Structure I
Amino acid sequence: MVEPKPFSLGNVFITPNALDVFNKIQEEALSFLARHAACDWGHVCVDDAALNNSATVDGSRILSSYRYQNKEVLIITEADRTYTTLLLPSEY
């Protein structure tokens, strides 16, 4: 198994719908972003977690999924590490 390495988030964006969810659940988007940056991939399967760990080394896209109060938010860091987006699964 590959040990994850620190990676750049690049510019960070949040979709209006994801921002609305964070406002409704009264949770800070930054707390989920910090988990993503710390290689805590949230609620992804074992295979996807392994792919994310490898992606921190080989430069592939990284996708995390977090659930809170029956809401799910995705965080995607693009392969070129120029930007990271917080969005809803329906926006993926």
Structure II
Amino acid sequence: MLKIKIEKSFRKDIERDKKSGQYSSNDFEILKTLISALQNRHKIDPKYKRHPLKGKLQDFESVHIKNDWLLIFTVDEIFLNLVMLGKHTQIYRKFK
């Protein structure tokens, strides 16, 4: 099982998304389930579209919790690093 490392940006993103009212408690349950699966190195259902990113984000991977709500993370031998959470525009705006 991987240890979880949570970046400051992820903490801010999750608080923003909780306050926004755009996401249901079920959406947050899906997020928790995906984080648990990643932490335990389980295969992710293809409907969540796990994939490596490109360009300035090439060191990261993402999963789609919803169509336009993504979890950005890295995985190594020890850590699952939760980096960002948000819509495509929110994430890519940070890396322009």
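Here are the numbers:
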| item | result |
| --- | --- |
| Structure with the greatest value (metric mean projected area of the Cα convex hull in nm², set I, II) | II |
| Structure from which 36 was derived, relative contact order in percent (Cα under 8 Å, 6 or more apart), options I, II | I |
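Laboratory data are not the source of any read-out in this text; all were calculated from the coordinates shown. Given the structure is predicted, the values throughout are model-derived calculations rather than measurements.
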